[in-house]
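Undergrad: The following blocks contain the structures, represented as structure tokens.
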Structure I
Amino acid sequence: MINVSVLFFGATAEAVGTKEIELNLNDETKSDEVFAKVLDNFPQLRQNFNKSLLFAVNQEYADGGEIIKNGDELAIFTAVSGG
């Protein structure tokens, strides 16, 4: 069993109603599959933010191919723009 933390920042935390969840996986899995599972569990993220979500694994931007291992920290957040 693989246990990972999923952190939500800013508007994503407001949308899901929490800043962190624990996720249990059966096997090591690619990050894009794990993030898809989170979006399935929290469809409001997909509805509210559509294509503006960013993902990170262990504080590094994720490209979807990272293998998620026990104890990894995942993060979901929106792009921040400033001027």
Structure II
Amino acid sequence: MTVMNIIGWIVFGLVVGAIARFLLPGRQSMGWIATMILGVIGSFAGGTIGSLLFGDGGSGIQPGSWISSILGALLVLFLYAKFAQKA
């Protein structure tokens, strides 16, 4: 893993996390670092669920990758909001 790969994951996570926060109604009080972590975790969750359901879609940037990453981030954000609300 190179430095450029890590920077790419950070930027991708920030964008995906921001899109998920925009799409989920309500206020989420988290900073940009938490948003980035949300996006990275959501990308892994969405990618894992997508590959389990549909098989490996190949590599590279594809619309399905973005969609599954955003859906995964929405799921993680929803779960985070539910658990943070109870605490």
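What follows is calculated from the coordinates using simple rules that are stated; it is not laboratory data. Predicted, not measured: the structure shown is a model, and the values here were computed from it. Cβ atoms are built from the backbone, for glycine too; each structure is taken alone.
Undergrad: Kindly point out which one of I, II the value 22.5 was derived from, the read-out being mean count of other Cβ atoms within 10 Å over residues 36-43.
TA: This value belongs to structure II.
Undergrad: If you rank structures I, II by mean count of other Cβ atoms within 10 Å over residues 4-11, which sits at the top with the largest value?
TA: Answer by largest value of mean count of other Cβ atoms within 10 Å over residues 4-11: I.
Undergrad: Additional query: Assuming -27500 is helix-only ellipticity at 222 nm (-39500 (n - 2.57) for each DSSP H run of 4 or more, over all residues; to 500) as calculated from a single structure, say which of I, II it is.
TA: Computing helix-only ellipticity at 222 nm (-39500 (n - 2.57) for each DSSP H run of 4 or more, over all residues; to 500) on every structure in I, II gives -27500 only for II.
Undergrad: For relative contact order in percent (Cα under 8 Å, 6 or more apart), which of I, II scores largest?
TA: Result for relative contact order in percent (Cα under 8 Å, 6 or more apart) over I, II: largest is I.
Undergrad: Here's something else I'd like to know. Going by distance in nm of label points 7 Å out along Cα→Cβ at positions 28 and 68, which of structures I, II comes out largest?
TA: Comparing I, II by distance in nm of label points 7 Å out along Cα→Cβ at positions 28 and 68, the maximum is at II.
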